Structure 1
């Protein structure tokens, strides 16, 4: 679960825990798989003087509260429905939705299927088209089908050397993520069978055709949109970011130098500036 107090006091809405800070138009930040809202701790507080910054812990592996066992749909569009229900529980409208990594994929699915509460869209380096999950992480799908193998993996990721492997967190940032944050990201998977179940469902239900539908569907989102890509991204091709910006009727593309996939973690300053201008 997120531990960054700079994100605000922890609250619960629907099935999700979240933190929020600030007043004004709502801005919701969606993180990716294997992390939680702490990914945005260097970004959201910087915008809280003008916006109501809402940072949920999505059920993607870094969350504390497992989904109820009967919530079986953890597919891309199932995750979009969970995020839509969260926005409804908060009763927010005209939201600026900011997504990274898997959170960007979910954001695409949301504006394709249930866009009514979203007024602006920001996609930062994320899954798109048929790159879902990215090739470097594809090995996780068979691992997630074997609970003992997934348990062993989650125990191994507490080791710093394993954290810096390309197939875990090594390609997400240039520099190692601080230990306190790595514990925030990895402890829920290590400690909770329910969280491991949610994570396994996310991966085993990941379908390329869903991602393709979501990415192509952004063409129907005729509202302000910004696509921000990491120049050094090893998971997500820059060409996909450019294509998303072209498909979005009001989209534009920006590149962040000296960053890998986790832009909010790796090089947050340019992202804060771009969001402020946007």
Structure 2
């Protein structure tokens, strides 16, 4: 499930960056490798098969990472672990080969903030992937929780950027998603902008790892206190900046209406998980 979520995020961001052949294709080729071979075949044959190849990459990216996630979850110290490592290396090699063979489209767009966000999410996933292989059960649980947090935070960050609309929308999602790190948004660029954009994956990675490891004692109370700090600091920042839900046009941005339920669903899942931890009884 973590792999499917991670792959879905990569597919979503890569599709936006690709922009129907008007953007850069590198994130899509790397995220979906080795399925980029369908795009290579489509390029050799021509339309409409080129479009079919791109669709296969988009739809197949969650499946690639779902399969790798399943292998890592089942791997021990034997054959399954070696297969998982081999397939991960195959993913890297085929991705680089496809980029070199097909060629990067509009490479100048690789310097955009959106590409940096994709690269951060992709690299974080690879760190988690290799850290999970061979880790003990407790470490693997912490890594899984942190990965779920990174995925959730990346979704919030991406939706928040669109809700802000380059200053024409609302900044509420940016302030709330990455609180309390969004407090750095009060200082000058580039520190402030980096905190608002990349703070959410970091905040939720930390909280996800804590929730995964928390029990009924002090660790659970600490986790709950940090979550409440997140809420309090986020609301305080919104109040301090005087940010409203409407943009310059006086209307609520559509992406704010998408961000809000995603944020709330994550909070419900978090408190549901902590409440179950609180109900657990130690066994002898």
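Only the coordinates and a few stated rules stand behind these numbers; no lab work does. Computed from a prediction, not measured in an experiment: that's the story for all the values here. Cβ atoms are built from the backbone, for glycine too; each structure is taken alone.
When distance in nm of label points 7 Å out along Cα→Cβ at positions 47 and 71 is calculated, the result is 3.6; to which of the structures 1, 2 does this value belong?
This figure was derived from 2.
When distance in nm of label points 7 Å out along Cα→Cβ at positions 127 and 263 is calculated, the result is 1.9; to which of the structures 1, 2 does this value belong? All intermediate terms of the calculation are to be shown ahead of the outcome.
On the way: 1: 1.9; 2: 2.5.
It traces back to 1.
So helix-only ellipticity at 222 nm (-39500 (n - 2.57) for each DSSP H run of 4 or more, over all residues; to 500), computed for just one structure, reads -11000; which one of 1, 2 is that? Don't jump to the answer; show the numbers that get you there.
Details: 1: -11000; 2: -25500.
The read-out comes from structure 1.
Of structures 1, 2, which gives 3.8 when distance in nm of label points 7 Å out along Cα→Cβ at positions 159 and 255 is computed from the coordinates?
Label of the originating structure: 1.
Given a computed value of 22 for relative contact order in percent (Cα under 8 Å, 6 or more apart), which structure among 1, 2 does it belong to?
Numbers: 1: 22; 2: 17.
Computing relative contact order in percent (Cα under 8 Å, 6 or more apart) on every structure in 1, 2 gives 22 only for 1.
Out of 1, 2, which structure matches 46, 38, 37 when Cα extents along the principal axes in Å is calculated?
Numbers: 1: 46, 38, 37; 2: 61, 57, 28.
Only one of 1, 2 returns 46, 38, 37 for Cα extents along the principal axes in Å, namely 1.
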